[in-house]
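S.K.: Next up: the structures, one after another.
Where a number appears in this text, it was derived from the coordinates with a stated rule and is not lab data. Model, not experiment: these values are computed from the prediction. Cβ atoms are built from the backbone, for glycine too; each structure is taken alone.
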Structure I
Amino acid sequence: MKATAKTLPGMLERALPQVRVFYFCGADEAGAGDAAALVLRRLGPAERVDFTGAELKRDAVRLADEARSTSLFGDRRVLFVTMSGDEAHDAIATLIGDAVPGWPVVVLATGATDKSRVAKLLADRDDGLVTVFYPPDQRAVTDMVRTLADAAGLRLGGAMAETIAQAAGLDTRIVRSEIDKLALYLDASPESPRSASAADLAAIGTETTDDNMSTLVNAALGGMVDRLGHELPRLTSGDINAVGLLLAFERRAVQLAGLAARAGPGGNLNGFLDSEIQARRVFFRDKPDLMLQLHKWRGARIERLVSRLAALHRALMHDNTGAALRMSQAIVEIARVAAR
């Protein structure tokens with residue numbers, strides 16, 4: 001079966017008893033991650049067993065074996081798979097081909113779409129649930145800010161909600177973090193709501209897309225190889241945080257993927273971006289850089305970029321040794337591809 005980001009919460013009550021594999025994919029990694037976390041909460045307390053797509057690619061029967069296994073302490077279990085593309089296709093095919101019921105499996109597939117082999121494998125099955133997450137626009141994230149703020153006991157004006165959405169780069173993970181910090185800072189709660197001011201936001205705010213990062217992101221994605229000689233030393237010297245820079249690249253790549261999908265092949269990019277600015281989904285000052293980058297990053301190329309950045313993100317989360325050097329190498333590769 002299939003669900004959308006909007007229909008998923010309402011479908012879970014019916015889906016939880018029968019679905020064996022929950023498959024979340026799409027360019028919005030934050031949205032897919034939120035959905036996976038929601039399913040884990042709704043499944044209730046359980047021992048979580050994690051796998052990577054690379055592990056399951058090497059051993060296609062391991063997932064089915066683990067789904068049938070019993071916890072050492074007799075607890076309920078849930079299997080969680082993080083993969084890129086179709087790495088675990090054979091393992092998931094083996095799992096659903098096994099007639100013996102097993103523990104539920106939650107799959108978070110970065111760089112994949114509803115056209116992936118795994119999505120096609122599960123979409124028409126009653127024991128599979130496929131949801132694709134597309135990059136949210138500014139209006140949707142602003143609405144999310146207001147919803148989260150209301151739940152946390154924060155009173156926010158429309159302008160401040162929009163400011164938080166923009167400052168987070170439309171990344172819902174960062175939005176949640178900022179709302180949590182703001183509520184903690186003001187000692188707000190649903191029982192004791194507080195009004196938040198711009199000064200409060202400035203006091204706790206995390207700058208995620210400052211000029212230092214945006215110039216390097218735009219230079220690389222725009223194929224401006226000649227500028228890297230000036231920009232990269234600031235990364236290796238520690239002036240720019242490598243993980244923060246990677247998040248900035250991921251946000252822009254996801255934004256480009258969403259814009260490219262909405263613009264479609266060909267067409268008038270100038271007019272399209274003007275309409276996106278009018279709809280407040282694009283900041284007007286970003287238009288020149290987005291115009292250049294959309295000419296370079298579309299179709300399979302933008303899909304590979306999103307997948308490459310996601311893989312680097314996972315690698316740095318596992319081991320951030322030499323993060324600045326590894327990020328520098330990735331930036332050079334990206335700039336060279338864009339310059340072709």
Structure II
Amino acid sequence: MKSGIAAALCALLLLVLCFAVPDGQILWEAGDALYTGGELPAPSVQFLPYGTGLAVSALLAWAASYVLHRRETALAAALRWFACALALGILLARLLYCAADTAYYNPEWYSRLAALRLWDGGMAMTGALLGILLAGRFAPEGARLAPVAAPLFVAGARLSEAFAQIGHGPSVGFSGILSRRMGFAVRLNVSLIEAVVALIILACILLLPRWAAARKVRLATGSRVCAFLLLYGVTQILMESLRKDRHMIWGFTKAQQILALLLVIGAMLYIARGKRNVRGVLIASILATIPVVILEFALDRADISIWLLYVVYIAILAAFLRYLIGVFVRALPSAE
């Protein structure tokens with residue numbers, strides 16, 4: 001793909017986000033479709049706040065990652081990677097969202113290409129991240145941008161969720177930047193917390209080369225991608241639990257919690273070299289998943305303080321993350 005064509009495709013896809021992705025989201029409760037933005041919209045001829053926020057987030061994430069890697073990545077290569085990341089990200093984000101509820105997006109809907117109707121509302125963050133990472137398969141010369149672009153995009157996209165009426169958590173008794181008023185209730189501003197966590201992950205990714213040099217271990221692009229998936233996946237399991245917006249729900253769990261765990265397992269299986277490491281990762285994942293599922297059920301049904309349950313939740317995930325980081329460090333090859 002020539003750089004001019006890649007730049008034109010990037011501009012077109014960014015405009016698609018700006019004009020086609022609405023502020024409302026289709027949600028499901030008791031089998032009935034609800035739309036948070038009122039009536040289902042038609043294709044728009046004006047900038048839509050949420051879609052524009054996604055476009056700006058994607059553009060800034062790409063620009064910042066390119067500036068950081070401009071010495072080893074040509075602009076043409078970076079543009080080709082960005083075009084692939086946008087195309088795959090939009091497609092997979094929409095398809096994963098639709099796949100989360102097959103009762104609504106049934107075969108009849110698919111036959112009418114409803115999954116491609118971006119203006120109906122609904123995008124899955126996991127799909128967007130998969131698009132960013134898979135773009136390296138089609139534009140490998142720009143793949144080194146992904147570990148930096150991914151957390152930056154997550155941060156911007158989460159902040160943009162304020163326009164889409166999603167990303168709010170349980171009711172809280174305080175007001176301020178960490179809260180958001182939803183109707184008559186004051187809710188925890190989970191999307192803001194997710195944005196801050198994404199920036200912390202970005203800082204870890206940026207400091208990773210210096211850490212590796214001090215310990216004389218070798219990092220590749222794949223290692224940094226795995227580090228991002230590890231940190232994002234474990235933290236996102238908790239963030240999805242905090243969300244109370246009925247976004248992509250499966251019973252008392254969230255579809256993106258399961259997807260986040262799969263991202264973690266996939267990254268660790270890639271980075272782990274020996275069979276013992278692989279077996280340990282799988283066992284640790286099972287041991288962490290069982291109490292998390294029990295806690296999710298308790299949060300949904302039990303008459304127990306949710307904040308007490310979340311203290312236990314965080315402790316379990318922290319232990320799980322600590323173990324996985326140890327496996328990650330031991331799997332890195334020596335630089336000597």
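S.K.: Distance in nm of label points 7 Å out along Cα→Cβ at positions 198 and 278 was computed and gave 2.8; which structure, I, II, did it come from?
M.R.: The structure behind it is I.
S.K.: Starting from the value -17500: which structure in I, II was helix-only ellipticity at 222 nm (-39500 (n - 2.57) for each DSSP H run of 4 or more, over all residues; to 500) calculated from?
M.R.: I
S.K.: Here is a further query. Given 2.2 as the derived value for distance in nm of label points 7 Å out along Cα→Cβ at positions 230 and 262, which of the supplied structures I, II does it correspond to?
M.R.: II
S.K.: Match the computed value 0.45 of FRET efficiency 1/(1 + (r/R0)^6) of positions 22 and 166 (r between Cβ atoms, R0 = 30 Å, to 0.05) to one of the structures I, II, and report its label.
M.R.: Label of the source structure: I.
S.K.: Given 0.95 as the derived value for FRET efficiency 1/(1 + (r/R0)^6) of positions 134 and 294 (r between Cβ atoms, R0 = 30 Å, to 0.05), which of the supplied structures I, II does it correspond to?
M.R.: I
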